[in-house]
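Below you'll find the structures, each written out as C-alpha cells.
Read-outs: derived from the displayed coordinates by stated rules, not from any lab. Keep in mind that this is a model prediction, so the values were computed, not measured. Cβ atoms are built from the backbone, for glycine too; each structure is taken alone.
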Structure P
Amino acid sequence: MNTSTETNTEYRNPYEYAPMPEPPGPAGICAALLKQPGRLVYEIAEGRAALVSKLLLVMAVLGLALYGIVVGSFSGGPQYWIAPAKILFGSLAAACLCLPSLYVFLCMNGANARLPQVAGLLLVGVALMALLLVSLSPIAWIFSQSTDSVAFIGGLHLILWSVAVAFGLRLLLVGASLVWGDACRRLGVWITMYLLVCLQMMTTLRPIVGSSSSFLPMEKMFFIAHWVRVIGWH
C-alpha cells in the first residue's frame, strides 16, 4: 500500500514590500498585520494610504478599548468605562506627541519622508500593539479576578504592555527600513523618548488600575516616584 504525505512548504516573506492583492477590508488588514505587514507598509507609503490608515485606526481604537475593559474588570463599577477611556486616550496621545520628533529624526537621518507616511507607519505599530494586547487579555483577566493586589496587577499589565510595545516598535522600525533604508537605524533616542512619554502618560492619567474618588489625580508626580509609592518602598 502506497501512502503519501503532503506538506505545505510554501513560504511567504512577511516583509515583502508589495501591494495587497485585493482591496483591503477589516479582516484583510488584520491578517496582513499578523502575516504580511510589509504589504501594509507598501499601502501606507505608496498605495491606498487613506483607506488603510482608517481601518488601522478603527482596529487600534477597538483593541485598546477592549483591553481597557479587561483592565477595568479588576475594580469593576465605573472603571469599566474609565479604564478604557484612559488607555485609549493615553495611547493615542503618546503617539501623537511623539509623531513630530519621529518625522524630524527620520528626515535628519536622510529619509525623504512625508508626515502622512510617518503617521501611517506609527499607526501600524500602534494597531499591532492593540491587537497583541487583546490577545493577552485572557491572561490579564484571570489574574484580575483572582487577586486584589494593585501592585501585582499593575506590574502584570506593565509586562503585557511592554511585550506589545516591543513588537509594535519593531514593526515600525522594519517598516521604516522598507521605505527609507538605513535612515531608521539611528532611532534609539526616539524610542527611549517614546517609552518615557508612555510611562509618564500612565502616571498622568492614574489611576488606570484600581479606583479613586477623582477621575484624574490632583498631585503631579514622576512615574518612578509613583511606582515607589504603589509598591510601598517609601
Structure Q
Amino acid sequence: MAALLSAQTAVITGASSGIGAAIALCLAEEGARLRLVGRNSANLEAVAQCARKNSPQVLTYLADLNSDEELEKLKSALKHDCETLDVLIHSAGIIAMGGFETASPADFDRQYRTNVRAPYVLTQALLPLLRTHHGSIVFINSSAGLSARANISQYSATKHALKAVADSIRAEVNPDDVRVLSIYPGRTASPQQAEIYKAEGKTYRADLLMQPADVARILVDALKVNRTAEVTDISIRPMRKIY
C-alpha cells in the first residue's frame, strides 16, 4: 500500500509540532516528498531531520500564516518548488480562550487569519496543481468545529467557518477528481493542548488523550482509499472522556 503515496508530493502546514509533525513523519514513512511549513525554526528542522530518514525529499518553509507578507512569500516559494502537488494538508491553527463578554476582538482577528483565511488563500493558490494531479485537500479541523463550548466562541466560529470552506470547495472540485477531507479531532496531546489545560486550571495528562500519531495514521489511511470513493469527514476523540 505504501507505493500509493511514495511518489507523491505533500504540503503540510503546522508541521513543526503536534498533529502536523506527526502527519509529516507518517507520510515520510510512506515515502512521500514533503514540503513542511511551520513557525518554529528549531522544531521544524527537527521534524524535517527525522522525516529525511525515510522521505526522498524534505523542504522546509518558515512562515507565520497570520502575516500577509509571509503568506505571499510562502505561496510563491511553494509554487516554485512544487513541480507536482498531490496532497495539501492544513494543520496549522491557533486558539485564544475567553468568555464572550471579555474576549478580545484582536484575538478573534488573529484566529480568523490563521485558522480560516490562510488555508483559503493557500488552497486557492495551489488548486491548479492539485487539479492537474487529481490531488487531495485535507483540513485538520477540531471537534469545536462541530459543537461549540463555553469560552471558545471565537475559536469555534473559525472552525465552523473552516468546515464551510471545505464543504464548498469539495462541491466545486469533485468534478475535477480532487478529494476534500475534514478531520475533527477531540483533545489531542500537544503543546497547544497543554496550554489549554493550564488555562482551564486542569491537570494535563498527555497519556489520557489522543495521540498525534493516531490522527496521522487515520489521515494516511483515508488518502489510500480507492479513487472510486471519497472520505469526506472523520471525527476522532479520546477513548477516555475526561473533558
Handout entry: For 3.3 (distance in nm of label points 7 Å out along Cα→Cβ at positions 22 and 198, calculated) the corresponding structure among P, Q
Key = P
Problem - Computed -23500 for helix-only ellipticity at 222 nm (-39500 (n - 2.57) for each DSSP H run of 4 or more, over all residues; to 500) - originating structure among P, Q - result: P
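Have a look at P, Q and say which one yields 47, 37, 33 for Cα extents along the principal axes in Å, as calculated.
Checking each candidate, the match is Q.
Starting from the value 0.20: which structure in P, Q was FRET efficiency 1/(1 + (r/R0)^6) of positions 86 and 206 (r between Cβ atoms, R0 = 25 Å, to 0.05) calculated from?
This figure was derived from Q.
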Completion exercise
Output 0.95 (FRET efficiency 1/(1 + (r/R0)^6) of positions 78 and 110 (r between Cβ atoms, R0 = 35 Å, to 0.05), calculated) maps, among P, Q, to structure Q
Problem - For distance in nm of label points 7 Å out along Cα→Cβ at positions 46 and 142 computed as 4.5, the structure of P, Q it came from - result: P
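Quick one: relative contact order in percent (Cα under 8 Å, 6 or more apart) came out at 22 when computed from one of P, Q, so which one is it?
Working: P: 22; Q: 19.
Answer for the origin of the read-out: P.
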Practice task
Work out the source of 2.2 here, i.e. which of P, Q gives that when distance in nm of label points 7 Å out along Cα→Cβ at positions 14 and 190 is computed.
Solution key: P
